[in-house]
Structure I
Amino acid sequence: MYKITIIIPVYNTEKYLKELCDSICNQTMPLEDIQVVMVDDASTDNSAQIMDEYAEKYSNFVSVKLEKNNKVAGTARNIGMKYAEGKYLMFADADDFYMKDACENLYNEIEEKEADFVTANYINTDFDGKLWNRSIFDKNKYKSFKLSIYDYDKSFYVLNSGVWNKIFRRSFVEENNMKFLEEVPAEDAYFTTSCFMKSDKVYYCNKVIYCYRQRNKGDLGTKSVSFNCSKEYFNGINKAYKEIYENFKKNGFLAFYRFTYAKNMSYMLYKFIDSEIEDEEKIHIMKEMQWFYNLSIELKVPAVHKSQRMIIEKIHEKEYEEALNYCKIIADIRRFLPKEIKEKMCKPDAKMYKEINEYTAEFERNKNV
C-alpha cells in the first residue's frame with residue numbers, strides 16, 4: 001500500500017502540469033511511497049499527453065481520461081478516489097505545486113495525531129510561480145492546534161474550503177461515503193465541511209506545504225470556472241451553497257455555519273456586482289438566490305458594508321430593480337479601486353466576526369424557541 005495518493009483533476013493546464021508533477025517527484029518522501037492519480041476532464045490542449053508521459057515513466061502515476069468535460073473538478077476528484085490505493089488522500093489543482101517537504105510533513109502530522117484529516121498553511125504565487133512574501137496564515141499567530149467545530153475563532157479562520165492544502169485518512173473518507181459535489185462550483189467546500197462535521201480529530205499544521213497560483217483571468221484551466229462569472233456560474237454556486245447550508249442544518253451546526261456564511265455572502269455579492277452579465281440575467285439570479293441573502297436576517301449575520309446591506313434589504317423586499325441600481329453604482333466605484341482594496345472589501349474583518357460572535361448566544365436562544 002502507498003502511504004499517500006495524490007489526486008489531480010486536469011483541464012487545459014499544459015503550461016503548469018509538469019511543474020506540479022515534478023514537485024511531487026522531488027518530494028523528500030520517497031516517490032515509491034506516493035501514488036499519483038491524474039484525471040483529465042476532456043482537455044483540448046496537450047495536458048493528456050503530458051499525463052501519459054509521466055504514467056509511462058513512473059509506475060505509480062495513473063493517467064485517467066474522461067470523455068466529457070464536466071466544467072468543474074468534482075467529478076474528476078470523485079473518479080480519482082476510486083483509483084486510490086494510499087492510506088491517505090491528498091488533492092492538488094493541476095496549475096499549482098507543492099513545497100518539497102509537503103508530503104513528508106503532512107504524513108508525519110496525520111500519523112502522529114492519528115487524525116482523520118489535517119489542514120495546513122499555504123502560500124500564494126504569481127502566475128509565473130514566484131512565491132509571495134507571506135504565507136496565508138501568520139505562523140506566529142496560528143501555531144499548530146486541534147480544531148473544533150465549536151470554536152468560532154481560530155478553527156474557523158484556518159479551515160479554508162480548499163482540499164489542496166489538506167491530507168485525509170482514506171478509511172475515514174470511505175466509511176463516511178464522502179463525495180465531492182458534481183457539476184457545480186464550491187464542490188471542495190462541501191467536501192471539506194462535510195468531513196469537518198463528521199470528525200473531532202482534525203488538526204492544523206502551520207508549516208507551508210502548498211503553492212497556490214494566482215492566474216490571469218483569461219488563462220483557462222482548473223480555476224477557470226471561478227473566473228467565468230456567467231449566469232451558469234451563479235446558478236451552479238446557488239445549488240452548491242444550498243447543499244452546504246442544508247448539510248450544516250441537517251447536522252445541527254448552524255452556529256458554525258454563520259461564520260462560513262458571512263465569508264461566502266460578502267465574497268459572492270461582490271463577485272455578482274463586478275460581473276458583466278446582462279441586467280435581465282442579474283435580476284433572474286437575485287430571484288433565484290433570494291433564499292441565500294435572506295439568511296443574513298435569519299441567522300443574524302449582517303453584511304460587512306452598508307452598501308451591501310442596502311442591496312440585501314432590497315433583494316429581501318423583492319425590489320430587484322432598485323437592488324440592481326445599487327449594484328451598478330458600487331460596480332462603477334470599484335472599477336477605480338486598486339486590486340488590493342477590492343479584495344479586502346470582499347472579506348469580513350476581525351471586527352465583523354466579533355460582531356457575529358456577539359449575536360451567537362441570541363441566535364442559539366431563538367433557534368431553540
Structure II
Amino acid sequence: MIVAVVALGCVMTAQSAAQTSDGVYATPKNVQYVYTEASDLTLIGKIMDTPNPYHRVDTVKYKGFTKTENFQVRCPAGLAVVFRTNSGSITLTATGDFSWRSNSTMRLASQGYDLYIKQADGSWRWARNIAPTVSNPEAELTLIKNMAPTMKECLLYLPIYSELTSLKIGVEKGSVLEAIPSPFRHRVAIFGSSFTHGISTSRAGMSYPDQFTRRTGIQMLSLGCSGRCRLQPYFAEVLADVEADAYVFDAFSNPNAQVIEQRLFPFIERLRAAHPGKPLIFQQTIYREGRNYDTVLNEVEAAKQAMADSLMAIAVKCWPDVYYIRPSATSPLHESSVDGTHPDDYGYYLWMCSIEKPLLEILKKYGVE
C-alpha cells in the first residue's frame with residue numbers, strides 16, 4: 001500500500017524544509033507534521049499476525065506464559081517499519097508501556113527507536129536514534145531533522161523492551177510518506193534468550209539477528225525472550241504455528257544441563273512434526289566472560305555446554321534437517337562483554353559474523369539465499 005502523507009493523519013503545528021544560500025538544508029521552526037500510524041506502513045520481523053500489530057505473539061490465543069514472558073512477547077523486539085519519505089525531518093509519538101529498566105541495557109535500546117537509511121549500494125547506514133524521557137514517555141519526539149528533501153528509504157527499529165499500543169510517524173506537511181515492500185527476503189524464525197532479544201545493546205537495531213538481516217538481506221523474525229528461552233513446550237506450540245523457511249535457536253543459553261537433557265529431544269520432535277523438511281538450526285551458547293574467575297559459574301556453564309554438545313551430536317545423526325553451529329561473541333582481548341553475561345554491540349557483531357557463513361551454507365541447501 002502506498003500512502004501520500006498529505007492525505008493522511010493529523011496536522012500538529014506548518015512549513016517545510018528550507019534551503020540556505022550555501023545549499024545547507026535546515027528544518028524551520030514551527031514546522032507542521034502529518035502523522036501516519038506505523039502499522040499502516042510495512043512492518044518487518046513479525047513471526048505471526050497479532051491483533052496488536054506491535055506484539056510478536058497473540059497472548060490471548062497462546063497460553064502457558066509466565067507474567068514476564070507474557071510481557072516480553074508483547075514487546076516489539078526485532079520489529080521494524082520500512083517506508084520512504086522526502087521529508088527533511090521525522091517525528092514520532094507513541095503510547096504504550098515504557099516502564100522496564102535495566103542496569104545493562106541503554107534506554108535507547110529498551111525504550112528507543114533506531115533509524116537506518118538505505119544507501120545507493122543497497123547497504124543500510126545508521127542515521128539517528130532517540131528514546132523518550134522517563135517523565136513523559138508519550139511526548140512527541142524529533143527523531144531527525146535538517147535532512148536534504150530527497151527521497152529516502154528508511155528502516156526504523158522499535159523498542160526492544162516496551163509494549164506499544166500505537167506509534168505514529170510524522171513527516172513535514174507537503175512531503176511524502178509511502179509504504180514500500182519489505183526490502184528483505186525469506187522468513188527465518190529465531191527463538192532465543194536475552195542474547196537474541198538484544199539485551200545490553202546500545203540501540204534497538206543492534207541485536208545479532210538484526211545485524212544479520214541488514215548484512216545479508218535475509219529476514220530474521222525474532223522471538224528473543226530475555227532469560228526465558230528454556231525449551232518450554234508452550235513456546236514450541238507457538239513456533240509450530242510460525243510459517244518460515246527455516247528455524248534458528250539460541251536454546252542453550254538459559255536452561256541448565258538438566259533442563260536441556262529433559263526438554264531438548266521433545267522440543268525437536270514437536271517442531272519436526274510441525275515443519276517437515278525445514279531446517280532446524282541450533283546454536284551452542286556463547287562463552288560468558290563472567291566465568292573467567294568465578295569457579296561455580298564456570299562449572300555451571302561448562303556443564304550445559306557439554307550437555308548441549310553431547311545431545312546435539314545425537315540429534316544431527318538421528319534426524320534429517322537438524323543442524324548445530326557454534327557462535328562466538330568473544331573479542332581477542334576478551335573485552336566485548338557488558339556485564340559478564342551479555343555482549344556489547346561489538347560482541348553481537350562478532351556473534352553475527354561467526355554464524356554468517358555456516359548459517360548461509362545451511363540455508364542455501366533449502367533455497368534460502
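Read the figures in this text as sums done on the coordinates, not as results from a lab. Since we're looking at a predicted model, the values are computed, not measured. Cβ atoms are built from the backbone, for glycine too; each structure is taken alone.
Each of I, II could give Cα Rg over 2.2 N^0.38 Å, for residues 215-286 alone, but the derived value 1.25 comes from I.
Comparing Rg/Rh (Cα atoms, Kirkwood Rh) across structures I, II, the highest figure comes from II.
Here the criterion is FRET efficiency 1/(1 + (r/R0)^6) of positions 191 and 303 (r between Cβ atoms, R0 = 30 Å, to 0.05), and among I, II the highest value is seen for II.
Looking at distance in nm of label points 7 Å out along Cα→Cβ at positions 47 and 199, point out which structure of I, II has the largest value.
I
Tell me which structure, out of I, II, gives -14500 once helix-only ellipticity at 222 nm (-39500 (n - 2.57) for each DSSP H run of 4 or more, over all residues; to 500) is calculated. Source structure for this number: I. Comparing distance in nm of label points 7 Å out along Cα→Cβ at positions 143 and 159 across structures I, II, the highest figure comes from I.
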